[in-house]
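Asks: Following this line, the structures themselves.
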Structure I
């Protein structure tokens with residue numbers, strides 16, 4: 001199978017089921033943002049500082065693939081439900097967040113992103129996640145988006161923020177506060 005089909009040369013792409021839509025379609029935009037987020041999480045996973053978190057980050061990538069598959073499905077039903085994120089995915093992220101936050105000092109102000117390349121990548125991924133969430137919510141105005149997708153993305157951005165703080169602590173970086 002060739003990677004190129006030439007069918008998208010006219011500015012359209014096909015959804016599962018074969019229906020063609022413009023590449024600027026809300027569903028395609030949301031799936032594209034998830035695809036970008038998947039790549040950022042993969043980059044974060046590749047750092048040796050995250051060896052102990054590797055399985056969690058792979059799980060997150062799997063859940064993001066499920067989110068994209070659920071959004072790409074053109075019709076509701078069995079195929080869409082088959083690809084939904086795990087019902088426990090949100091609570092798993094919450095558990096991870098709680099575990100990381102227990103090791104961190106409380107937040108008393110905004111924190112400027114940065115401190116190390118990995119911390120910065122976590123913050124970029126968080127920002128991409130927030131953009132992805134906005135795209136999915138916008139899609140939800142026109143198409144029925146499963147609640148679990150929005151909840152997972154919302155919690156994932158929180159996870160990425162707390163992960164950036166924990167990595168900063170582990171690397172002995174000083175967080176730069178920005179007063180509220």
Structure II
């Protein structure tokens with residue numbers, strides 16, 4: 001009788017574990033995920049080894065906006081994930097001149113960056129209806145759209161919403177209002 005109770009308990013525990021696994025994987029793949037930042041490309045606003053919660057549903061109701069910090073699949077090597085900031089939206093013309101960025105001829109004010117952050121090389125590009133121009137906040141140490149080109153919408157995974165680790169940095173990701 002005792003063995004039957006142990007087997008029944010183990011079976012019930014296995015069912016609970018399976019349900020938790022299915023729920024956890026569903027949340028991870030369809031609702032939210034956690035991304036570990038690697039490297040210095042988003043400094044000073046995000047640090048190497050920080051864990052960031054990413055909302056995968058963020059773009060269903062409202063599309064990506066300029067200033068959003070997004071997790072994306074690297075164009076051409078979709079197994080690699082990067083975290084970058086959206087600078088220009090579909091249909092816009094971006095122009096970079098030294099430390100200045102212009103969107104459709106108007107200067108972009110980036111208060112979240114140190115004064116006179118370089119954004120080289122100079123370039124000008126008009127985006128198609130499905131392209132986003134993304135850049136790291138650490139412009140002098142970022143592999144981004146200036147190097148590998150634009151990011152198609154299908155490569156955007158979600159918006160970074162919360163720094164979850166280290167606990168000393170625990171906070172919501174600030175929204176940028178241009």
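None of the figures in this text is laboratory data; all of them are computed from the coordinates on show. All figures in this text were calculated on a predicted structure; none of them were measured in a lab. Cβ atoms are built from the backbone, for glycine too; each structure is taken alone.
Asks: Taking 22.6 as the value of mean count of other Cβ atoms within 10 Å over residues 130-137 derived from one of the structures shown (I, II), identify that structure.
Replies: II
Asks: While we're on this one: Given -5500 as the derived value for helix-only ellipticity at 222 nm (-39500 (n - 2.57) for each DSSP H run of 4 or more, over all residues; to 500), which of the supplied structures I, II does it correspond to? Working shown, then result.
Replies: Details: I: -20000; II: -5500.
The structure behind it is II.
Asks: Compare mean count of other Cβ atoms within 10 Å over residues 58-65 across structures I, II and report the one with the greatest value. Kindly include the intermediate steps, with their values, before the conclusion.
Replies: Working: I: 18.8; II: 13.8.
Across I, II, mean count of other Cβ atoms within 10 Å over residues 58-65 peaks for I.
Asks: Cα extents along the principal axes in Å computed as 51, 34, 31: which structure among I, II?
Replies: I
Asks: Identify which of structures I, II gives the largest calculated value of FRET efficiency 1/(1 + (r/R0)^6) of positions 138 and 162 (r between Cβ atoms, R0 = 25 Å, to 0.05).
Replies: Max of FRET efficiency 1/(1 + (r/R0)^6) of positions 138 and 162 (r between Cβ atoms, R0 = 25 Å, to 0.05): II.
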